[in-house]
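Student: Have a look at these structures, which come just after this line.
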Structure 1
Amino acid sequence: MSSIVIYCRSGFENDAAAEITYLAAEAEVAGYVKAKPDSGYVVYECFDPELGIRLVKKLPFSNLVFARQWFFGRLVNKMPVDDRVGAILEHVDDLPECGELRVETPDTNTGKELSKFCKKFSTPLAKALEKRGVLSRELMTNKPVLHALFISTDTAYVGFSFSNNNSPYPMGILRLKMPSDGPSRSTLKLDEAFHVFVPKDEYEKRVRSGMRAVDLGACPGGWTYQLVRRGMFVAAIDNGPMNDDLMETGQVKHYREDGFKYRPDRRNIDWLVCDMVEKPIRVTNLMIDWIVNAFARELIFNLKLPMKKRFESVLECLTLIHEELEKYNVDYELQAKHLFHDREEITVHIRVKHVPQNVYS
């Protein structure tokens, strides 16, 4: 095995490739990347397999922006149609014992055509792997996950990921249902962000009823909707009109102001959210200003990306955040992800743990 296989959104293969190349170089894991346009995945071929396994184990998966899922494995191709299980079994003896099997496809039209086959194939493959001693009979979440990513009916990448350093979702996708009363489809972006960025065991403490929130660029209210449904009181900042049903809840106060100019009167905001259509570096500077002035405890915001060099744009913005917050000795946690419900943007979450008072006083 020598391949790090990364799932991504179709059309973002170059960005996922640039990212893993950059991170592998930082970790001194030499190799080369293979990326096919609109395939929904990229592969980083490691010259030293041991270093590749170490990278997948030690590099936090949460550090990857464009990756939906990843695993370490190998290509199994030209499988006979009448014995694909046998073909895969020839390549699994060096895998660790795994506690879960995921037979998947890339998130593409071709992948959708393969999904029915994968569902049928999962059971016979699982039974054979159990008999081989590579897969436990019962689901064991503390053991590695065994992946079989089919890219055609006779070709798949087969390998494993570490259950504490991967995506818990099939194909790396958290699928959410559009609420019937949601003001816009953008509402799913914030819903997904809350689930992805806030751990389940901390959710009730950090996302709860009665909190104060600000939504910059709120119109018509897609993100405000998610805050309201969680019982928060929201200052919706936008010169445009807000959804009438949201205003009738009594939880929303609408300020017809420019989101770049608005600042709260008090430093008591639990959540700042922002989905404004603007250059990513300008939004980044706005978020830095809110953080160093201790206006909000947690932030979720989108960065709209250019058509080309999207990874470079992301790297520029995240580097600026790290440099500025470290300059002001801010204690914080940052995550960034190209979420399933995102399109030409990424979503960033920052949890502000401490801002020195002398910075903003």
Structure 2
Amino acid sequence: MQRTLKPIAAATGCLALTVSLTACGSSAASSDEKIVTVYSADGLKGEKGDGWYDKVFKDFEAKTGIEVKYVEGGSGEMVQRAVREKSHTQADVLVTLPPFIQQADSKGLLQKYAPKGSDKVRGGDKSADGTWTPVVNNYFGFIKNKKELSGDAPRTWEELLDDTYKGKVQYSTPGVAGDGTAVVIKAMHDFGGKEAAMAYLKKLQVNNVGPSSSTSKLAPKVDKGEILVANGDVQMNFAQSKSAPNLAIWFPAKAGGRPTTFALPYAAGLVSKAPHAENGKKLLDFMLAEEAQREVSSVGGGFPARTDVEATDANARALTKLMSGVEVFEPDWADIGKNLKEYVDAWKTATGS
């Protein structure tokens, strides 16, 4: 049965030069075990066991007999955990949002593996060196409480500075959560650069409740009216809205401009020195198989990663309507990957976080 794990303790008691690596559980001793460990950003697992991960993992276990062990957190949190465990690798598969999947690759956390079906994923959407591939396409967005906020308000970034939103805005932490980092990326795009974006986020801090390491935990607060606006992403929030009737997804625009967003896919890779690498490969293949991809929208509320899978279910039609009229831009991921620390530090300085 698939289950969520508590933090995995670091391996201890392995004496250098006297005990083999297999005694530390790094590879051979556990390679035949019928388990696979997934470290993932939150959003694809349903709170009531009804998410895309829940369905895919259950089907995978039934078909292969391989148990899925699941560890969830913010994208940056998962990468940092994998970095700390490099000498005693625990994870087999890593799933994060950009730019953290690129960061994981640059830190040597991923090994080359092209899952079956990855040839049907657009070349620009996957790594050039074959270390990671999107399994669910997605877009960055915001959410609001449509019961408390009348009409189509708010529509712009500037409206969030109004006293109406004092203590009623919250977004997840840049540098820790993928969606939180996306706030900085979108603000830099919409306001025309780092300085202008930081000047705005400094003003917004007056109304901001404070940081949150997890984006998924913000939706219930918005639904209950504890806060009115938060950040998120289309897939996660669309799925959450099924049991949170007051949620509405929206895309902030700069005053006088169009609403914007950018692709923020869940990208997966096989971890370097994975203790159950063959099982990890099987799971990656399974997630990109046509059947699982067809369920990305119908079960998960997301967008298929494969171009040859055309979703026509009710969710897919609703998602298409939601994205209508929204300008989709492409971030400079190379620049963001190179200067991520600088941008996060600038945010910390601007907001006093």
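Student: Please state which of the structures 1, 2 yields 1.20 when Cα Rg over 2.2 N^0.38 Å, for residues 63-110 alone is computed from it. If you can, show how the numbers build up before the last one.
Tutor: Numbers: 1: 1.41; 2: 1.20.
This value belongs to structure 2.
Student: Where does the value 24, 15, 11 come from, among 1, 2, when semi-axes √(5λ) of the Cα gyration tensor in Å, for residues 183-262 alone is the thing being computed? All intermediate terms of the calculation are to be shown ahead of the outcome.
Tutor: On the way: 1: 22, 13, 12; 2: 24, 15, 11.
The structure behind it is 2.
Student: Then there's this: Identify the structure, out of 1, 2, from whose coordinates relative contact order in percent (Cα under 8 Å, 6 or more apart) was calculated to give 14.
Tutor: Here the read-out was taken from 1.
Student: Quick check: 12.2, 35 is what I get for Rg and Dmax of the Cα atoms in Å, for residues 247-294 alone, calculated from one of 1, 2. Which structure matches? Could you put the intermediate results ahead of the total?
Tutor: Values: 1: 12.2, 35; 2: 18.2, 53.
Derived from the structure labelled 1.
Student: State the single structure among 1, 2 that was used to calculate FRET efficiency 1/(1 + (r/R0)^6) of positions 119 and 303 (r between Cβ atoms, R0 = 41 Å, to 0.05), giving 0.70.
Tutor: Working: 1: 0.70; 2: 1.00.
Source structure: 1.
Student: Once percent of Cα pairs over 25 Å apart is calculated for every structure in 1, 2, which label goes with the largest value? Let's see the in-between values first.
Tutor: Numbers: 1: 57; 2: 52.
Largest calculated value belongs to 1.
Student: Have a look at 1, 2 and say which one yields 0.70 for FRET efficiency 1/(1 + (r/R0)^6) of positions 223 and 343 (r between Cβ atoms, R0 = 35 Å, to 0.05), as calculated.
Tutor: Only one of 1, 2 returns 0.70 for FRET efficiency 1/(1 + (r/R0)^6) of positions 223 and 343 (r between Cβ atoms, R0 = 35 Å, to 0.05), namely 2.
No value in this document is a laboratory result; all are computed from the given coordinates. What you are looking at is a predicted structure, and each value in this text was computed from that prediction instead of being measured. Cβ atoms are built from the backbone, for glycine too; each structure is taken alone.
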